[in-house]
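Structures are listed in the sections that come next.
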Structure I
Amino acid sequence: MKSIFIDCNDQLAPVWAKVIRPDDPQIAVNRTDRVGAELPRVIDGYDIALDDHSYMPTEPVAQCKTLKHIVFLGTGAASYMNIAELKERGITVHTIKGYGDTAVAEHTIALMFAAARDVARMDREVRGGAWTPQEGVQLFGKTLGVIGLGGIGREVARMAKGLGMEVIAYNRTPQADAGVKLVDLDTLLAASDVVSLNLVLNDETRGFLDAARIARMKPGAILINTARGALVDESTLLSALKSGHIRHAGLDVFHSEPLKADHPLAQMPNVTLTAHAAFRTQEASMTLLRRAIDIVKRINAGQ
């Protein structure tokens, strides 16, 4: 079966060169960042497409009659394509879990510190010639509420406990070996000085942090989202940031990516932004790409 990596950007290309092996199936490499309107042309004639973070709308994908498999490099394929519609057209979407739990958790903790101490704001001000020390929040002894106790959420909880934080968690399904105190969602929102979103995005979780739930958050809390932008009602988030109900947000993910420079979130001083990079460490990327190649091997072997 013919395979192509549709968006092997400059960052991933050297990692790809490290993990590909002589006995691996032949996989064509398209050196671009995000494919966009050229998608039908790029994947035409291929049976398998490896997708880093290019949007794959159903209509242009359906134009490629040979395509049978999409290997999405991560877990959040639902943010970039309609999996159910593709399945109806005979295209199977494969995702990859657990490759970067520690990397994402470390980035979550980094955003938490940056938000608590206004690191990005002071960096901008100092570079601009202003010297305005900002009063931060000491995290030791504060309560972190982790929403979603998958691999990433568990790693966030483990790290936060090591920092001396009180950790509570909410999970949509029962967890017998959570390792932290489990509470209902309303209790978590009301008690947490910092809330970390670590949910998968699906039909049940889209808009999970809506206006009612944001209103229940502890006044002055910090919100960290390294999961998916669509988990949060964006207009309510903006209002809560403007009013100070949410003191600061550390965001790695957004409803539409890349985030435009004129987006309201990019104009707010109490928001720290990163470019959907939480999973981007060389260690995690090597694991991710190797697992993607192994999926292609299994497909070719008819498994």
Structure II
Amino acid sequence: MKNEEMDALASAVRRHSTAGKSIGTSIPELHLSWFEAPTQMTALVYEPCICIVAKGAKEVLLAGESYRLDPAQFLLVSVDLPVDARVVEAKTSEPYLGLKIAFDPKVIGDLLADGSDVSSAASSTRGLDVTAVDSRLLDAVTRLVSLLDDPVDLRPLAPLILREIAHRVLTGPQGLRLRQMAMAGAPAYRIARAIRWLKDHFADPLKIETLAEQVGLSESSFYLHFKNVTTMTPLQYQKRMRLQEARSLMIGEKLDAAEAAFRVGYESPSQFSREYRRMFGAPPRQDVDAVLAATS
């Protein structure tokens, strides 16, 4: 039965996506992907979401930790995380077909307030993991994508199905991971607040003791729980965010390396170039030229 369900999802994704692209849809939370060949590793930031592969396979790297996503599995991301991702299995006759559904924090909070089972948690868990998708979650996701077939039903029903999908995740095997991020007072909730601050202020100087105090943790507890959730230290997280934003500025706004470095908080262009090369494997201009050539 699972094969038939996955085929139905793959068919729905293919009807509404474009070969060789990841695209948004008229449901803002829903993005679809269709690739007919493996892709290069791409640096991006995942916000809280689930990703499901209907056909093919995908690899996601979080600070060197590898997660493979095959059909009938889903990737849950519970906090904003800078990752590297690529499609590893795809061909013209059997393309990669996948999707991403973003979570609305308000919906998660409303579901918890409405009585979704919540267990107390004194620890923190990784903000990303892969789990088998069950039939009820798969059915809800397929119905969401299929709403794109009927614009008349889309507006009234999409919010209801998105709420159902959040409920299925909250009450499923990965539920604790997502609940921790919405439970006021839990260490993971405090780290989620810190991550949101870092994402919004990555160009600002970072004072660990100030940020730890801001979220109500001691400096040692802050370090421990931050690394549990992200696999990175706060400084490593800030560096990745800065470098990824600089790359986007050089590609999207055609800035030179020095200007991009300054915009994201670097004072030393030489330090920026060294750290950029360490992360992306080439100096800034060479890397950006290669990206632009590959997409032209």
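Nothing in this text is a laboratory measurement; each read-out follows from the coordinates by a stated rule. The structure presented is a predicted model; accordingly, all values stated were derived computationally and were not measured. Cβ atoms are built from the backbone, for glycine too; each structure is taken alone.
Out of I, II, which one gives 0.8 for distance in nm of label points 7 Å out along Cα→Cβ at positions 76 and 148 as computed from the coordinates?
I
Taking volume of the Cα convex hull per residue in Å³, for residues 12-139 alone as the criterion, the top-ranked structure out of I, II is I, with the highest value.
Just checking, which of I, II has the largest value of distance in nm of label points 7 Å out along Cα→Cβ at positions 156 and 236? Of structures I, II, the maximum of distance in nm of label points 7 Å out along Cα→Cβ at positions 156 and 236 occurs in II.
If distance in nm of label points 7 Å out along Cα→Cβ at positions 188 and 212 computes to 2.2, which of I, II did it come from?
Details: I: 1.7; II: 2.2.
Going label by label, the one that fits is II.
I have 14.2 for mean count of other Cβ atoms within 10 Å over residues 20-27, calculated from one of the structures I, II. Which structure is it? The structure behind it is II.
Which one of I, II has helix-only ellipticity at 222 nm (-39500 (n - 2.57) for each DSSP H run of 4 or more, over all residues; to 500), as calculated from the coordinates, equal to -15000? Value -15000 for helix-only ellipticity at 222 nm (-39500 (n - 2.57) for each DSSP H run of 4 or more, over all residues; to 500) corresponds to II out of I, II.
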